[in-house]
1. Of the structures labelled P, Q, which one yields -11500 when helix-only ellipticity at 222 nm (-39500 (n - 2.57) for each DSSP H run of 4 or more, over all residues; to 500) is computed from its coordinates?
2. For mean count of other Cβ atoms within 10 Å over residues 40-47, which of the structures P, Q scores highest?
3. For distance in nm of label points 7 Å out along Cα→Cβ at positions 280 and 328, the calculated result is 3.1, so let me know which of P, Q that is.
4. Looking at relative contact order in percent (Cα under 8 Å, 6 or more apart), point out which structure of P, Q has the largest value.
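Computed from the coordinates by the stated procedures, all read-outs in this text should not be read as laboratory data. As the structure is a prediction and not an experimental result, all values here were calculated from the model. Cβ atoms are built from the backbone, for glycine too; each structure is taken alone.
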Structure P
Amino acid sequence: MTENPAHTDLWPAPHASGPVSATVHVPGSKSVTNRALVLAALAAEPGWLRRPLRSRDTLLMAAALRAMGVGIEEGVGPDGSGEAWRVIPSGLHGPATVDVGNAGTVMRFLPPVAALADGPVRFDGDPRSYERPLNGVIDALRVLGARIDDDSRGSLPMTVHGVGALDGGRVEIDASSSSQFVSALLLSGPRFNQGVEVRHVGGPLPSMPHIRMTVDMLRTVGAQVDTPESGGEPNVWRVTSGALLGRDLTVEPDLSNAQPFLAAALVTGGTVTVPDWPEHTTQPGDRLREIFTEMGGSCELTEKGLEFTGSGSIHGIDVDLSEVGELTPGIAAVAALADSPSTLRGVAHLRLHETDRLAALTKEINELGGDVTETADGLHIRPRPLHGGTFHTYDDHRMATAGAIIGLAVPGVEIENVGTTAKTLPDFPDLWAGMLGN
């Protein structure tokens, strides 16, 4: 078989000749876009989704919902103010085939939706998707009344045999490998006959901000949700059965995707402004303000957006990233360029992401001359003078942007398959070049 040229082409990571000074318009949040698509598809009336992210993961989500009968019309909003998608719910049905790609949100959020469809829905995806854990969703749906054929693997490929409804009720799951197991059940819970009560049993829950995002968005469309934060039991979430409202929702910029651009200001001692940075948000990427400030930068939220400025020095950090694991690759890249060691903790679950991110970061940074070691739950990074070379991405968008960050300070870094950034950040090479004035 001929290898895909996109996977073998090397992209010379631009080297910064001086401090950057740029305004970067970051596209919409993948996490918000894909949750909004699911909720709109399950609503009792049509809704609008403004400034949606158009990326591989969100287009896979839209295509999957269309395959099950949902109308999604792409165009301009009702007031002519930029791109918007009109989502028109209809009776969910099979037979349908869903290509999840390697998108965790698609492979985990849609099986509960498929259980509400009338007919079989088959789920398949990239080879890596077969290795990612799905048992939390599969086992829970069976307890709640669904029939699923997965040949007892607990992973893809599989078929959900929908009968148009699902009993719902109480279920215990171990979501310590992915908070998406909880979000998946909560998002469809209002459409279950008895709603749903999700009780997490197991180790610490990673990425709690993403569960809070799910709860906030459910409440926005009229769902009644009880959570540990609202006085409920620890590790228990309840969603009451009921109709969801069609809403006019504007998607925030993806703050996690702002990371490489803020890192560029830190690495070069420059300034980057990200317009429309929300004052209050459940997005994990908002933690970047605190983390990158501790590493040597400063930031201010102004009417222009978030202005982030590097001081010209990068300091090591000892930080628990359990709630914001997706930020680890970019933080590791910056830490490899710091003036003191760093310890990144609480992210053992990254071994189950798009790739084993801890092993991948260790290997790639070390092959450029770095000194990174894996710990039980993270990385220890001792800065060393780095040199050029090939930075492999393992079809992981955040590995590609991590390599680009290092390339700003290290001449001769070449990124293998930079096109994988299209998963969540379309046109990354052009945005990067524009930031550098190239």
Structure Q
Amino acid sequence: MALPYLEQFGWEAHVLAVQPDCIEAGVEDPFLSKTIPSHIPITYTKALSVQQTRMLGLGSLGLRSFPYLLQAGDRLLQQQKFDLVFFSNTVFTSMALGPRWRKRFGVPYILDFQDPWLNDYYKQSGVRPPGGHFKYGFSQLQAKLLEPKAVIQASHIISVSPAYPQLLQHRYPALKSNQLTVLPFGAPKIDFDLLPSLQIQQRIFNANDGKRHWVYVGRGGEDMALALRSLFLAIQTDRRQNPEPWQTVQLHFVGTSYAPKGLATKTVEPIAQEFGIADLVTEHPQRIPYFEALQVLAESDAILLIGSNDVGYTASKLYPCILAQKPILAVFHQQSSVVDILYRCQAGQAVTFTSNSQPQDLATSIIEKFRSLLTCPKGWHPPTNWTTFEPYTAFKMTAKLCQIFGQSVPQSVLYFHNA
């Protein structure tokens, strides 16, 4: 999101990334290259094939790509002068390269935590982690070994959630508060500006079939079960009392699994079946290309935002949902920043819960919001306060990011980003 704007704030970027075809669970979107200014150089690296490493029980991209990223990063830092390395990805193993490059080349680095690296949420809550207990346990063993050195030696740490700095300071008391900044992803306005010219045909639903299509685009998981059960209980209850409006409603849950193609399993539809509303709910667990996901939002009649019972969870997908200019209903933890932003920007409605809430506690409030959605005419846009929303745009967020860059170094950055 920041790459189109860095130069306006005096920074030159060079992107280091893994080749898209080496990312097993990734979804390649050929249109994404249009969002990166053509003059920004990109160095792609290989990764060991999954077939090679899975025999050893190692399939993670972080381990498969590590030697190639190390080699490519060493070469770039030897050949060119860089003032900073910025790790902005969720392949946390790559962050272990920061201390090496700082020691060998004297280059400071910044970490961007889009999720927690070392995370005890699943252990404390008993919720099944993504990928299962064994796979997650192995990743957490790596985190225990690699995170301390990477965090302590970082010049600055950025995170998308206010909960992460608190967690890191508790774990590493030597960290100072001025080394930590909460900075979410910026709203990708230019991507929505570009969308009509791409003429993308989304494959999730037919927007012209006369039905109301409500969509959720994002991950699933057991930590979202409370929000989903509350939502589906409310639908079940209201449909029994008021069946006619629900005859034209279809709910679509898209990209709920991170599993590779062919291995994704459905986790939303079984809950819908439990509440007797399976005829209204369709789940597409496989992730779809980024711009197709934006097209799904743009052609929807309403957007659902499903929250986690993890207090620290902040949905980065909030901003594209607001930019889609559709009615929004969020079911989120009351401490999430999503709720505050929605209401301050007048961009949607929310029903909130706490860690002790039960579905029946939320159903009445959700039904009230549903009735508002059901009476919205097709094509209705929320009265979003775009002036209030402006600080959340990618341009403004990049300005803040560059201020953080400037605290340590003056000019160019090796931008370490997911492909």
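1. On the way: P: -8500; Q: -11500.
Source structure for this number: Q.
2. On the way: P: 20.8; Q: 15.9.
Comparing P, Q by mean count of other Cβ atoms within 10 Å over residues 40-47, the maximum is at P.
3. On the way: P: 3.1; Q: 2.2.
Computed on structure P.
4. On the way: P: 18; Q: 21.
Structure Q comes out on top.
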